[in-house]
Structure I
């Protein structure tokens, strides 16, 4: 039998103006998605702000739950899910992730893609993603199909609705602990 591993999907709500605007439309409790290969969330990746003080400069980011953008918003709420996958699927995901890491400077935040979700029309540009599109792309390119839709149409709430994800934690991100 293949080795069973876990990856973690973190959904957050910082309460910023941008997230409140998205939430006003989606009515979903969380509007940002990130992926991690460990429960400690020490390696957390997404598409979002490159600098905590500048919401307009976005792209591929390695996030840290203790510093950076999340530390500026101590009341950030979150939900953490575990996705059981094979060791081979994790290898594939890490290979895809390393493509993003190696070329991180060329990636942009796909703000038009966020608008595309509202219109139910995928808006895709090469090297341009929004947070949930990025996480869905990592899974999709690794052969993991959680939904029957393009990554460019996946929202953070789609992760919340997936029956393959198991709830690990829900509450304030600043209070999250693996112990």
Structure II
């Protein structure tokens, strides 16, 4: 038994957990944080988001966010190279949902938007134009990231359940 085969179940559980944590974070932004910031005067909401975008780049968040993407790639490749029926299907679905719908989407869409916001001056005149133009598309893409992360968590969980049943049988 290879090293990866011996640890595929715990790695899948970790991928489910990481996807779930990120889904919760994205959901909190969609459901609460962005709504609260949008109710503030534009310069205050914009300044608060600029601070959030700095503070969120910490080792705990990055470890979970990037680590789950790495797990997704590893598990997805393992599923393609060593097919195992529905277990492989769920691993591939989880990997694609997280790596593409959460990780890549963040890097391609949300991070450039955050970088542009960081360069802007949160004065009343600038914020009155830039903040509303930022919030709506950022939030729309965040909803997509939330759903993708939920799908990934569910798919990895289904794969783990089927693995544990196969092991018990």
Structure III
């Protein structure tokens, strides 16, 4: 009976040790599982953090690209506006130059016209003066011819008168 009791106690002790060992193993397994779970969660957190960091960097990069594109568009618009302003100023300069050239040509044409009119008027005046001078010369010749005829008549009359006087005296 004593042997049996010892054997039973041993078995109980063994069973208790097994239970304790199983508990320790379960506890260790739970601890390992908990550690593995924590490691898994930490790894997942790290993965999510990395993914969030990647997404943040990607968003920043996209934002930066958008900003750079907007700046490029603004610069291009500014360049185009500046080019348009330069083209407008060049067009205005060319237009002014053409208008000034047209004004100069118009002024030269008007001056030429005035000179031509003045020259034509001068020529007409000279022709008129020449005609008047010829007319006066003709009139003077006619007058001179009349005076000569009158003088000749007067001489003839005087001669005739003298001739008659002489005849009467004789």
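A short reminder: the numbers here are calculations on the coordinates, not readings from a lab. The structure presented is a predicted model; accordingly, all values stated were derived computationally and were not measured. Cβ atoms are built from the backbone, for glycine too; each structure is taken alone.
In this comparison of I, II, III, the computed figure -38500 for helix-only ellipticity at 222 nm (-39500 (n - 2.57) for each DSSP H run of 4 or more, over all residues; to 500) is attributed to III. Using distance in nm of label points 7 Å out along Cα→Cβ at positions 122 and 154 as the calculated read-out, with 4.6 as its value, let me know the right label among I, II, III. Going through each structure in turn, the value belongs to III.
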